[in-house]
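All of the numbers you see were taken from the coordinates with simple rules; none came from a lab. Keep in mind it's a predicted model, so treat the numbers as computed, not measured. Cβ atoms are built from the backbone, for glycine too; each structure is taken alone.
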Structure I
């Protein structure tokens, strides 16, 4: 399944500046169906509401360190739900330690990108998830 820039994307990050940076990168990649949440709790609500409305998200980009519900806890919750267990999920974090990468992989993350990153790195990570 190739990356489709028209797909519905959810960005989850507690820092509005980071959400704006990611959104701008995605827009430069042709994406325009982008939604935001400031941690895992409202992100989960948006995910469920979109699914119930038959307009599901097709890709999640989530920060790791957030108050409320962390990105890792959000990922675990997403993977535990039959409706979302195959949903592409990119973890965005400042945590580049190997143990964190292993933890995220074991939890079912699709890919991992370490802050700071540029649009080329983001595109490469997305291509690894979706293919060309």
Structure II
């Protein structure tokens, strides 16, 4: 199954307001930092999820998805592929609507589990790149 369907990408970018960015720390040199800012500048609430629970772009961080005390629409995964399955399972457990595996993050079994649980799934893509073609109009 292809986990980069344009209709799923379009739906996630338009409908998901709160994005938990797993792997986001206050390190401007990391891709997650720039992508989180990109999403925030387009009206999305970003939620940093990292063991250090750092504040990033003015948003409080949390050590895990389970620690986030409010609903999360999309879980954006900036972790190695071998970690993606555990994050997908956490996304299912917290009732997220979608999980997005960033460029280079591929775990077909985890993606299939998330899809079977009713989440929209995108894998090996970046929302900042996909936005121009499939994001909502500004």
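Each of the structures I, II was assessed by FRET efficiency 1/(1 + (r/R0)^6) of positions 81 and 121 (r between Cβ atoms, R0 = 30 Å, to 0.05); the largest value belongs to II. Structures I, II were shown, and helix-only ellipticity at 222 nm (-39500 (n - 2.57) for each DSSP H run of 4 or more, over all residues; to 500) at -11000 was computed from II.
Of structures I, II, which gives -0.43, -0.87, -0.93, -1.24 when log10 I(q)/I(0) by the Debye sum over Cα atoms at q = 0.19, 0.27, 0.28, 0.33 Å⁻¹, for residues 73-112 alone is computed from the coordinates? Here the read-out was taken from II. Can you say which of I, II returns 12.2 when Kirkwood radius over Cα pairs in Å, for residues 49-104 alone is computed? Checking each candidate, the match is I.
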